[in-house]
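Derivation of every value follows stated rules applied to the coordinates shown; laboratory data play no part. These numbers come from a predicted model, not from an experiment.
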Structure P
Amino acid sequence: MKIKKISPKLQRIVSICFPSYKGRKWRAETREQKSCLSYWDGGSRDSFVVLDLATMKAFPVPETNPFSNNRPGPVQIRPGTVIVENSIFMGKPSGITFHVRPEDIAAFLEGSEIEQKL
């Protein structure tokens with residue numbers, strides 16, 4: 001789902017995870033796990049940070065190597081955490097996506113304005 005306006009809590013999360021991000025594109029997705037493969041490919045890349053919502057401590061996910069036989073599997077999203085994804089497509093920022101567990105999404109988005117589709 002697209003977010004039109006993020007709450008101060010989400011602004012803080014973005015500034016902790018990706019302090020240089022100045023864009024205005026945000027999305028939220030509900031899921032229990034997320035593949036966090038991160039490497040440059042044709043000018044595009046996704047970067048990931050796991051954030052503990054209780055302590056606001058960020059854990060950046062290391063960049064992966066597309067040629068490695070030792071690729072990590074999907075990361076489990078634990079209750080009370082969020083995976084924040086910063087996407088760059090063809091060299092241009094394309095937004096932040098918050099990956100949150102289904103049972104945590106309502107509290108997580110509280111105070112944010114969601115774009116409604118008709």
Structure Q
Amino acid sequence: MDLAEYQNLCARSAAKYDDQEKEIMVLGLGIAGEAGDVAGCVKKTIGHKDEQIAGIKENLGDTAWYIAMICNHYGWSMDEVLTENIDKLKKRYPKGFTAEDAQASKHRDWNE
């Protein structure tokens with residue numbers, strides 16, 4: 001399955017909102033909640049020695065659903081969003097990750 005197909009399939013399972021502000025609020029809070037669930041599963045796996053690997057995987061999928069739906073809300077393709085992200089990372093880390101480049105990026109204007 002490609003990203004465009006994934007976005008279309010996600011839209012089939014989404015609630016419909018007449019209020020666009022409410023829709024993006026629900027999606028924004030939803031992605032935060034799912035990312036928190038990923039973090040909770042990692043914490044339990046590492047900190048409590050209670051393996052939650054399946055939970056990490058499931059919640060990553062749920063987080064991806066919210067990413068797809070936020071892209072749909074704004075009319076973006078996930079391919080476009082991910083390509084822009086990779087382009088940004090190539091500029092920030094032209095030779096791969098270095099601590100020096102990471103430190104320098106903290107001081108850059110993020111709107112460049």
Structure R
Amino acid sequence: MGSFLLFATEFDGDAAVHMERLRSGLGEDADRVWGHCAGYPGIRRARAFGDWLLRHRIPTGFSVAPYRNNAVDEVRAALALRRQLLDFVLQGAELDPQALKAAWLGEFGDGRRVV
């Protein structure tokens with residue numbers, strides 16, 4: 001089994017706009033990090049950069065927001081989801097990438113659930 005890089009980002013809005021903000025904000029640091037990944041096009045090819053990141057995206061199935069204005073039931077649901085995620089991490093540690101992706105999608109769905 002090879003090495004893997006996990007990058008997580010949360011955004012509200014257009015994916016292409018977010019990808020461009022990442023590209024321009026990270027600059028050469030993006031190349032130093034992702035330059036070791038197969039097929040990485042580099043930051044100089046703006047469209048290819050965003051397309052590459054989005055092509056390798058795995059929908060998380062949930063988002064966790066601060067509890068500022070949430071009801072008790074919403075906070076409890078978020079904490080239960082956190083526990084579910086931690087359990088998944090522990091159980092999925094030994095899975096190969098394809099099995100891990102399948103297990104993630106089976107456990108958390110297609111990314112449309114928001115907490």
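Key figures for this structure:
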read-out: Ranking P, Q, R by percent of Cα pairs over 20 Å apart, the structure that comes out highest; value: Q
read-out: For Rg/Rh (Cα atoms, Kirkwood Rh), for residues 3-50 alone computed as 0.97, the structure of P, Q, R it came from; value: P
read-out: Origin of the derived value -3000 (helix-only ellipticity at 222 nm (-39500 (n - 2.57) for each DSSP H run of 4 or more, over all residues; to 500); candidates P, Q, R); value: P
